Structure 1
Amino acid sequence: MVRTGLDRLIQEPALREILKGNIGYLCHSASTDSRLQHGAGVLKALAGDRLKALFAPQHGFATDAQDNMIESPHFFHPFYQVPVFSLYSETRVPTPEMLREIDCLVIDLQDNGTRVYTYIWTMVLAMEACAQAGIPVVVLDRPNPLGGLHIEGNMSSLAFQSIIGWYPFPMMHGMTIAEIARYAVQVWHIPAELHVVPMAGWRREMSFAQTGLPWVLPSPNFPTTDTAAVYPATVFIEATCLSEGRGTTRPFELIGHPALPAYTFSQYFADILASKQLHTAVLRPATFSPTFDKFSGQSCQGFQVHIVDSPHFRPWQFGQLLLQALYHFPDFPFSWRQPPFEYIYDKLPIDLLQGSDLPRQWITQKGSLSDLSQLEMEGRDDFMKNRTGALLY
């Protein structure tokens, strides 16, 4: 079994020497050890009254808040007897007052392996705040559920900076959260005093199932590792008029709209994939009624995305082709979602998710696969070179 940074902290007393003074802990519901003990309880047992505060990212400490711009409040935790500061509230950055009693911030978040999951950027903003306050940061590492080998998607641009893309990064980066912290220091020049506790036994080619670790949903619409596999393809549906399956038991796998003819579109897209000799995923026609979010209580016609050739599936590419097909599908009232999105009021949500407006232009202009590949590879060589020095495994 892979041992996470938290597991190693429990099992190797010498590692605890980096936990200096009073401790803050940035975590969520998936911040558990291999026996499903929450890290807050672990640190309380190890540090006692030195645990002074908990910090929560988007979706809250209990991972109960829903998606975009649904904020979590600050509160006092009745069990751990410490304040919980929300970093997805009136602020996305720890304030000096929040850090006042902290001598060391421990960050322990389960990421999902994509640029648009806010947790890596909450970590980066916390690192910047701690650097300004002279507070060391300790990152406890966890697996990337998409593995550490697959890199895909365009580099995001600072012109589209948001909490889903604070610095330039590809959609699928193939890095663990501690490796991203190291990259932040080395490449984005965040002057934090950084310490990491690497995993033991993790290899870049591992699937999450191969780690032997339990999966705890890191956000409300991320119930399984199946979600992780399709998310880099279907998260872009958030930025359209279609439902991305929120309010169902298969979010990001079920996609639909009351006016979309499920069987006709599924065949239409299957023909597109066949013409490009892409046979890694299938759209199975499906009908669903979301219990909340888009089209709550209405019958949506659409499909479930099934990956049938996982080793060769390229989620970002698949997602762009899917958007292009939906945009140009005859007699379907496709539209882009309008702002605001992730606290940005003057840019389209699709451009924020893509980190650029170029993929949207490729979609609307019905660009070719070679054009998409050229767009995707811009800046890739520099990223790969910079990434090497940050890797731990």
Structure 2
Amino acid sequence: MIIKPKFRRFICITAHPKGCEKNVLNQIDYIKSKSQFTNARKVLVIGASTGFGLSSRITSAFGSNASTIGVFFEKPPVHGKTATAGWYNTAAFEKEAHKEGLYAKSINGDAFSNEIKKQTIKLIKEDFEKVDLVVYSLASPIRKHPVSGVQYRSVLKPIKNPYTNKTVDFHTGEVSEITIEPCIDEDIENTIAVMGGEDWSIWIDKLKENNLLANNFKTVAFSYIGQWPTEQIYRNGTIGKAKEHLEQTAFLITNSLQKINGKAFVSVNKALVTQSSSAVPIIPLYISLLYKVMKDEQVHEGCIEQIYRLFSERLLLDKIPKDSEGRIRIDDFEMRDDIQNKVSELWDEVSTESLMSIGDLEGYRTDIFNLFGFNINEINYEKEVDEMVNIPSLENFFT
């Protein structure tokens, strides 16, 4: 079939298998161009099919020759309808990993569920014995609790007061004001239940109970801090409460792993175009201006550059640099005073008319389309392509 992008607001509901494959190949090539490291050998990535999770899996495999298990929840293709981008990303990753003799298997299903945890534990016992690194990179708006069965839904809202600021429709380039109404009490609790640290802790506890964690084991989850203009709906909003819970969970996990000298960390990453960040109001405009400034200063990074730097210069060192709150900071370039001051200046003057010249909306758009395998120069989108792409380790998934 000929596959074109089809959007529902900020989410593309189609994906191009060849474009997704090219994105994965580009990330692999980047990692192969860098110095190798040796501290990650058997790696579990929870949320492994897109964004930071996908980059973590690629970096582990091609930067450290690691064996990897990836857990994710993606829709496979059906005849006449594409799979989700994460499905095609994983198919491309496994294909390349197997070419180089690297172990790579995947599990598709709800990572919040007990069933998927059981499947993962079984696979680790059979093939790994133990893992030395777990990357927790889930970004779901909904979580069904594995014990109570209650379904929780996260929200992106300020707390106490409405919040008004600028935003942009990345499809049209129109800059406008948006007002986001404050949350209710249940919103905070629900968002913490989905995006806080409980599920991360459950994963680590179950792996520990089954004696599947190696000595000197490490685990990392991802967060974001930022400053203005996003802080009222992010760090000081409902999702910020969830991230605080996530960060506190890291200390609890570390305390529970003292016998094996295990440690848990939260990595604070920079603002990037991902499927989850595109859902946050105001973020598209902020990223458009941030990209312009960081590219001008030659310090812009995408997911793969961020994760390589995290692994090689932070997470896998014997002595890990952390901030006063115990967090790893890989948002250091974004948070530089000169970068933030310049973005602040641009924010004050940005309008529909000026955005294309003072910002990088085109870069934002390109990254959004690239997430789903579109707008990649090397791909001929007028050519028929087979949507029925399988993931090698899930070869019986269709039957």
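Every read-out reported here was derived from the displayed coordinates using simple, explicitly stated rules and does not represent laboratory data. Keep in mind that what you see is a predicted model, and the values were worked out from it rather than measured. Cβ atoms are built from the backbone, for glycine too; each structure is taken alone.
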Suppose you compute FRET efficiency 1/(1 + (r/R0)^6) of positions 147 and 171 (r between Cβ atoms, R0 = 25 Å, to 0.05) for every structure in 1, 2: which one lands on 0.95?
1
Taking FRET efficiency 1/(1 + (r/R0)^6) of positions 115 and 339 (r between Cβ atoms, R0 = 25 Å, to 0.05) for each of 1, 2, which is largest?
1
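To test your reading of the models, identify which of 1, 2 gives 3.8 for distance in nm of label points 7 Å out along Cα→Cβ at positions 35 and 67 when calculated.
1
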One of 1, 2 was used to compute distance in nm of label points 7 Å out along Cα→Cβ at positions 11 and 323, and the result was 3.0. Which label is that?
2
Of structures 1, 2, which gives 4.2 when distance in nm of label points 7 Å out along Cα→Cβ at positions 179 and 315 is computed from the coordinates?
2
Say we calculate mean projected area of the Cα convex hull in nm² for every structure; which of 1, 2 gives the highest result?
2
Among 1, 2, considering only relative contact order in percent (Cα under 8 Å, 6 or more apart), which has the greatest calculated value?
2
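Of the structures labelled 1, 2, which one yields 15.8 when mean count of other Cβ atoms within 10 Å over residues 139-146 is computed from its coordinates?
2
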Which structure, out of 1, 2, was helix-only ellipticity at 222 nm (-39500 (n - 2.57) for each DSSP H run of 4 or more, over all residues; to 500) derived from, given a value of -8500?
1
Structures 1, 2 compared on FRET efficiency 1/(1 + (r/R0)^6) of positions 131 and 379 (r between Cβ atoms, R0 = 41 Å, to 0.05): the greatest is 1
